[in-house]
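We did not get these values from a lab; they are worked out from the coordinates using the rules stated. Note that the structure is a prediction, hence the values are computed from the model and not measured. Cβ atoms are built from the backbone, for glycine too; each structure is taken alone.
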Structure 1
């Protein structure tokens with residue numbers, strides 16, 4: 001057992017309990033006691049937090065970790081997905097390369113105070129291994145798609161990989177397997193129905209999917225099925241509390257009613273959506289209907305950073321713009337969406353997302369020493385608008401410190417960066433070839 005003491009504590013529990021100066025007792029992976037004032041000495045060694053803030057680790061419910069390798073690539077190119085990303089994935093994305101990209105992502109997540117991440121990409125058995133080695137909690141989603149995927153050439157092969165992933169991480173403390181159909185348009189009704197059947201056989205495992213993300217997706221649904229993309233998903237039987245729907249940019253009023261009725265959860269990617277020029281997701285309308293929403297980063301190609309602090313201000317600002325009010329999405333709600341509501345989005349709120357007795361000891365330490373953080377009239381506002389990922393000095397998952405004093409214990413930072421830069425050199429050479437071939441193409 002051990003005790004964290006002399007800390008300002010945000011529990012993010014049901015009553016949003018705050019302790020100006022308090023302590024947390026830990027035993028194994030769990031929190032065993034929380035209190036105010038001087039820490040009891042009989043519970044084990046005491047670690048002084050020197051007045052720093054302790055709060056739950058943040059939960060990122062939608063990410064593509066290995067795409068750190070594409071960060072900053074073709075930012076001003078409208079067709080970069082088809083011009084660069086898909087050709088690079090087909091030519092160069094192997095299991096080893098995916099692992100290299102994921103390891104850099106794990107380092108960034110730890111340093112940014114994210115303790116749980118939901119990933120959907122390829123070679124997810126290897127991504128899960130990276131997360132496990134890093135000590136992070138994660139959901140690893142096997143992508144299923146009708147385009148040329150790096151790790152499967154048919155849906156049957158993709159489902160076989162999914163079954164193997166579920167077996168590999170069955171009852172794992174940190175890692176949870178997930179099915180991740182890419183989107184309705186890139187799978188089709190039959191495959192979505194097959195995923196729904198798989199989900200019925202694995203009721204405790206989440207499903208991840210991009211939904212109502214683009215206007216092109218909406219047009220596909222109307223042309224192919226005569227309804228909305230949300231309705232297509234419902235026809236397949238996939239709208240359920242197991243589904244984490246990413247983006248949900250363009251739902252109709254009827255779509256939002258249906259999502260709420262079916263208990264679907266939503267991952268809100270404000271910065272990625274804004275950067276792509278797609279508009280503002282109707283998050284306040286979804287939450288008003290009772291839809292569970294967590295704040296996410298999307299992949300580092302789309303949103304660039306993987307910490308949630310970079311997402312918090314855009315997340316509330318965009319809703320304030322849409323609602324024409326400073327209070328459309330208050331800062332207290334933003335912090336809840338980054339912690340306990342993010343955990344609920346992934347079906348984990350009984351284990352993580354708040355600091356409560358019996359829950360897993362997933363927490364972060366934030367230094368309050370920087371001048372930009374003061375004075376603190378409203379700590380939730382300070383966290384939303386002024387805190388940076390570099391203010392996180394320590395990260396703990398399941399009672400183990402993954403980082404202390406900004407030094408990571410579980411990921412070799414120098415090697416992670418060195419490996420990524422070697423892969424980037426390969427990508428750069430292939431990009432030159434792509435551009436040369438494009439310039440030679442007949443106009």
Structure 2
């Protein structure tokens with residue numbers, strides 16, 4: 001039997017489910033307690049902005065099955081209030097103290113609030129939880145007017161695509177001049193913006209919201225360019241923030257998530273790991289800079305890795321060094337990505353330049369090395385290139401980690417990435433593009449497949 005008798009997982013999403021499965025796979029026979037503030041067991045969050053809102057899936061279709069009998073105690077509708085890691089205690093409502101031998105923090109993220117937005121109005125919604133999506137769907141059913149999405153990231157753009165599929169008028173409002181500017185760079189973001197325009201999405205980009213007003217006719221939004229938009233439904237998709245308020249006063253480092261070691265062990269605590277969207281850790285496949293990764297696959301992989309390392313202990317734990325992958329589908333165009341495109345300093349095009357409809361592959365380069373690729377409607381080629389990128393980006397050895405940490409400052413995940421992405425120019429600088437192209441191009445790509 002493991003020396004741990006009870007493992008508590010705070011957060012009851014997909015990360016927790018896959019972590020619990022891994023614990024049982026590794027023959028942990030102690031108690032597993034999963035604590036979550038929502039009333040539901042794990043469900044498919046990416047489907048909230050797509051299949052659920054369009055009616056292709058019902059609520060019951062979203063729940064994940066367990067691939068292994070996890071024999072867990074589920075404490076849903078229960079919000080953790082405080083962590084005392086010195087005593088190995090999680091504080092729950094009513095003064096309850098839940099003791100643990102091992103703890104996983106998997107509380108994910110919550111929707112970021114937009115200052116000034118009239119959240120009291122039932123037509124104004126966030127989109128993060130199943131209850132959020134159900135409320136949005138009810139608002140859409142009751143109204144026929146324009147839908148306004150505030151935010152230029154993946155969630156907002158996927159929701160806008162779903163609205164057009166339902167033949168609803170929709171406007172995307174954003175401060176950024178392009179869609180996905182921080183994540184994919186301005187040129188690819190502009191191309192995807194053109195894709196949305198061709199499918200009838202109204203884009204109001206590079207603007208701020210000056211004023212809100214609510215009334216019987218709808219929610220009125222006045223933009224900084226003096227444009228007035230009246231909405232029957234408003235969806236706030238302005239990003240997310242780590243759910244760490246319950247950890248205040250714990251002594252853990254909570255700047256942009258829970259700071260972890262490469263093995264997912266939380267810095268400053270013993271017998272505690274973190275996983276999923278809430279965890280900020282250095283992926284030694286890229287460098288020694290701690291970052292968060294908010295992708296569905298990372299939630300699965302990191303949950304499993306953190307569970308394994310929690311049982312192994314710090315001395316035997318292995319660094320978690322995944323190659324991040326994610327995908328999105330908008331207006332029937334599949335967007336696939338591998339690596340971390342956001343840290344690229346330059347881009348190059350391994351097929352045609354992206355225009356939002358033609359098939360294309362964009363490579364992202366930093367310090368002469370590929371760090372990410374994004375494909376539009378290139379599923380077969382992306383499978384091959386992802387394998388190649390996985391082989392090229394090998395995790396650093398300890399000596400490389402030390403050298404990198406001395407010369408690489410901790411990134412501001414918003415401001416720093418925005419600056420480097422805005423300076424990208426295909427083929428610029430000292431990068432040997434021909435050499436990189438030779439490494440990554442394949443016969444399939446040269447044939448336009």
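Can you rank 1, 2 by Kirkwood radius over Cα pairs in Å, for residues 153-248 alone and just name the one with the largest value?
On the way: 1: 13.8; 2: 14.6.
With respect to Kirkwood radius over Cα pairs in Å, for residues 153-248 alone, the highest-scoring structure among 1, 2 is 2.
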Identity of the structure behind 31, 27, 20 (criterion: Cα extents along the principal axes in Å, for residues 209-288 alone, calculated), options 1, 2: 1
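Compare FRET efficiency 1/(1 + (r/R0)^6) of positions 65 and 113 (r between Cβ atoms, R0 = 41 Å, to 0.05) across structures 1, 2 and report the one with the greatest value.
Working: 1: 1.00; 2: 0.75.
Comparing 1, 2, the top value of FRET efficiency 1/(1 + (r/R0)^6) of positions 65 and 113 (r between Cβ atoms, R0 = 41 Å, to 0.05) belongs to 1.
Among the shown structures 1, 2, from which was the value 10, 36, 37, 17, 1 of P(r) over Cα pairs in 10 Å bins from 0, in percent, for residues 57-240 alone calculated? Intermediate results must be reported in sequence, preceding the final value.
Working: 1: 10, 36, 37, 17, 1; 2: 8, 30, 28, 18, 14, 3.
Answer for the origin of the read-out: 1.
Looking at structures 1, 2, which one was helix-only ellipticity at 222 nm (-39500 (n - 2.57) for each DSSP H run of 4 or more, over all residues; to 500) calculated from, given that it came out as -11500?
On the way: 1: -11500; 2: -8000.
Only structure 1 yields this read-out.
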Winner on relative contact order in percent (Cα under 8 Å, 6 or more apart) once structures 1, 2 are ranked, highest first: 1
Among 1, 2, structure where distance in nm of label points 7 Å out along Cα→Cβ at positions 161 and 313 as derived comes to 3.8: 1
Among 1, 2, which structure scores highest (criterion: Kirkwood radius over Cα pairs in Å): 2
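Output the label of whichever structure in 1, 2 has the greatest value of mean count of other Cβ atoms within 10 Å over residues 17-24. Present the calculation step by step, with values, prior to reporting the outcome.
Numbers: 1: 18.4; 2: 24.9.
Evaluating mean count of other Cβ atoms within 10 Å over residues 17-24 on every structure, the highest lands on 2.
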Read-out mean count of other Cβ atoms within 10 Å over residues 41-48, computed value 13.6, structure in 1, 2: 1
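1, 2: which one has distance in nm of label points 7 Å out along Cα→Cβ at positions 49 and 369, as calculated, at 1.7?
Numbers: 1: 1.7; 2: 3.1.
Derived from the structure labelled 1.
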